[in-house]
1. Looking at structures I, II, III, which one was helix-only ellipticity at 222 nm (-39500 (n - 2.57) for each DSSP H run of 4 or more, over all residues; to 500) calculated from, given that it came out as -12000?
2. Tell me which structure, out of I, II, III, gives 27, 14, 12 once semi-axes √(5λ) of the Cα gyration tensor in Å, for residues 67-162 alone is calculated.
3. Between I, II, III, which one scores greatest on volume of the Cα convex hull per residue in Å³, for residues 123-202 alone?
4. Ranked on mean count of other Cβ atoms within 10 Å over residues 51-58, which label among I, II, III comes first with the largest value?
5. Going by Cα Rg over 2.2 N^0.38 Å, which of structures I, II, III comes out largest?
Structure I
Amino acid sequence: MGWYDQRFVYLILFVALLFLAPRLARERDQRLCLVMVLGLNPIMGSDVIFGQNDVFILAWVLFSIYLLQRGHLTWSLVMLGLACASKPTAWFLIPFYLLYLVRQEGFVQGADLKSLAVTLFRKTVPLILVLALLLLPFAVWDFDALFDDVWRWRGGTAEVPYQITGWGLANLVLALGLVQSRLDYFPFWIPELLVCLPLLAVLLWRQWTRNSISSMLYHYAVLALAFLYTSRFMNENYLGYILAVLALAFFIDQWYPAHRTTSPPQ
C-alpha cells in the first residue's frame, strides 16, 4: 500500500525557510531575532506537528520575497504563483506586490493606462502561467467542485459548510444569537467588503507614497488579518501566520536598491 505523511513536506519547507530567513536581514542580531520569531513561534510549530499548511504557504511567500529582494523577478513570481495556487491566504499579497513592481521599476512615468497594463502583464506572465498550470486542470475537470471547495465551503453556502468559529467577528455573531447553529449561513461578505475595500484603498495609497518590500508585507498582513477577522472563521493558526509575515516585514533589510552595486550579506 505504501506510506506517506504530508508533514514531512511541511518540515522540509520549514527548515528551508529558517535557512533562508536570516539572509533577508543585514545585522546579526536582526537575523537571530527573525529566526527566533519564525522558529520558536508556538503556533507555527503546532502547525507543523499537526499537519496544518500555513508553513507551506509561508515558505513560498518567503522564497518569493527572497528572490525579489535579490532582483530575480521571474523566479519570485513563480514562487508567488505557487503560494497563491496553494491557499487563498496568499492572494492578498498580489495587489501590493504588483504595486511594488509598478513603483519600483518606475515605468509609471509618462505611461498611459493601457501601456502600463501591457507592461505589467508582460512582467507577471510567470505568475499567470503557474496559476494556470496548477488551477486550470481542476477547473476543467470539475469547476463547480473547485468553486465549492474554495468559496462555498468557507462562505457557508456549501452543502456541508465550515462552521462559524474562531477568534474574530464570528464570536460576536454567535454571542448575539444571530444564527441558530454554527453551520447556518450568515452574510459575512458584507462586513468583509465594508472593512476590507476601504482598508485596501488606504493601504495601496500608503504604499504608493512609501514603497518598499517591508511596506508590501506589512500591508499584506494587515489586509489579510482584517479579512480573516470579519470572515466566518479565524482560527489560531492564521494568527501564527500573520505574526510570521509581520516579523518578515519588520526585520527585512531595506538597503537593497533596485539596481544595487553592493553584494547582499551571505
Structure II
Amino acid sequence: MKLILITAGILLLLPNFINIQLGSNPSYDNKEQFNPHLSYINSTQKLIEVADSVAKQKSISQGSLQYAVMLTGILRERFYHGFSRYPVNENWIAVAAEYLFGYGLAYIVKPDDILKYNFGGCSQQSIVLMEVMKRKNISYRSVGFPHHYSTELKLNNNWYYFDPNMEPNIPDSERIASKWTCCADNLKKYYDTSRFPDLDWKFGNGHTVKLGKVDAPPAPNAFLFQSATGYISKSLWIFPLFLAFYPRKKKLK
C-alpha cells in the first residue's frame, strides 16, 4: 500500500515539470499593430505604470476618454490575436479537463497570467482592460456579439465602446453609445474587412449586442475553476505521500 501511495504522489507531481500545452501557439499575421518590445509589460500593475507614465508625459487626465483611448492603444500593440492557454506545468488539471471536455477550460482568464503571453483572444484582452479600469474605479461592462467580445467604459457619465483586439479605426466621437445604439451593424464600417472577411459572422446581421452587468467580474466561473485547479495541481501530490509516511499507532493486543 505504501508503495502505491508513493507512486501516486510521484505521478501527480510529474506534470508540474512538463512545459507543454494543447495545440500550438498562434502566429503573428504581420497585420496587427503588435510590438514585441512591449512584452516587458507582464502584469496589470506594470501596465498601469506604463499607461500612467504616458499620460503624465502627454498631460492626459486620469479617468478621461483620452486616457482610455491611450490605454487601449497600448493593448493593441501589446498583444496579437490568439487565445493563450495554460501549459501542463502551470495547471495540468485545467489542461486535462479541456482535453477531455473542451469548452476552453484552459483558456486563461486571470489578467496577470494573460499578460505573460504576447497573444490574447478578444475576451482575454477585454479582461485585461477591465482589470485596469476596475483598479482605476472606472465602470465597465462587456459587449457581446455572436462570435466576438469587446468592452464599454463609463467616462464623463457616458458609455464608450472599445475593442483592442480587432482594432477598429473608430473616431472618439463615434464610440459613445448614443451613436451606435447597441446595433452591431453600426460598428462594422470601422473595421478592416480585408483582415476580417468574416465580420458578418462575428457581429451578425441586424444584431443587437448583449451588454453585461456593470462592473461584473468577467468569466467568474472560469476564474474560480482555474484558481482552484491551479492550487490543486501544485499540491495534490502531497496527500498520497503524506498518507504513505504518516506514522500510524500500532494496535495494542
Structure III
Amino acid sequence: MLLEGKIAVLTGGGAGIGRAAALAFAREGAKLIVADIVAADETVAMVKAAGGTGLAVKCDVTVNAEVRMLIDSAIQTYGRIDCALNSAGIEGSIKNTADVSEEDFDRQIAVNLKGIWLSLKYELPQMVKQGSGAIVNISSGAGIGGAPGWSAYSAAKHGVVGLTRCAALEYARAGIRVNALCPGPIDSPMGKRIAEQNPGYKDLLIANAANGRLGRPEEVAEAAVWLCSDAASLVNGLIMPVDGGSTAA
C-alpha cells in the first residue's frame, strides 16, 4: 500500500498508461480523481470494481478553465492533492519536419506540452499550501532523443522534460517533487492506432527495442506509483526512461 491515504489526480485516465496508472494507484490505496477529455467513467468503474475509490471528471487539458475546475473538484471532494500524474497526450501523423501542418504542430504543442504546464499551474499552488506533494509528468523516449517523423511530438515531449526540471528546482524547498517518465514504444491504444495507420511500423519498433518487445502500460504505471510514493522521497527532477534499455544505446 505505497499510496495508502493519498489523494491522486490523473489526467489522460480514460485509456492506456493513464488507465493502468489509475488501477495501480487505487491498488496501492490512493483515492482518485481521474480526468480525460471524454470523461473516464469506464476507468473509474474498473477502479471501484476492484475495491478502490475514484471520481471521473471530464477535462480538456488545453483549456485553462477546465484544468482549474479539475483541481477545484479534487479539493472540494477530498480537501487536498498528494500526488498527480499528468499523462494526457496525443499522437500525430508520421511526417518529416517540413511536411507537418501548422494545425498538427499547434495541436501537439497544445495537448502534449501546454496541457502539462496547465496541470502544473494548478497542482503546484495547492501542494505549496499543503507543504508537500509529488508530481509525475509523462514525457517520452522522443523527449530525450530525436525521433525521425515525429518532430512536433518530440518537440512537445522535450518541452515536458524542461518543464519538469524547472518545476523540480523551483518547488523542492516547498516539499514538492516533480519527476518525468519517458516511455518507449508501448502496446497501448495510442500505439495500436499508430500501428494500424502505418503498416510495418510496429515490427520496426520491436526490431529496434533493446529487449525485443513493446512495453505495457502497466509497466509505466508501476514506475509512476513508485515516484509518487514516499519510497522515492529523495528523487526529484528525474527524467526516467521506461523503455527496456533502449535509451542506453
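A short reminder: the numbers here are calculations on the coordinates, not readings from a lab. Quick caveat, the model's predicted, so the values are computed rather than measured. Cβ atoms are built from the backbone, for glycine too; each structure is taken alone.
1. On the way: I: -21000; II: -12000; III: -14000.
Clearly, the read-out refers to II.
2. On the way: I: 31, 14, 13; II: 27, 14, 12; III: 31, 13, 9.
Going label by label, the one that fits is II.
3. Working: I: 128; II: 85; III: 97.
Largest one: structure I.
4. Working: I: 21.0; II: 13.5; III: 17.9.
Max of mean count of other Cβ atoms within 10 Å over residues 51-58: I.
5. Values: I: 1.06; II: 1.23; III: 0.95.
Answer by largest value of Cα Rg over 2.2 N^0.38 Å: II.
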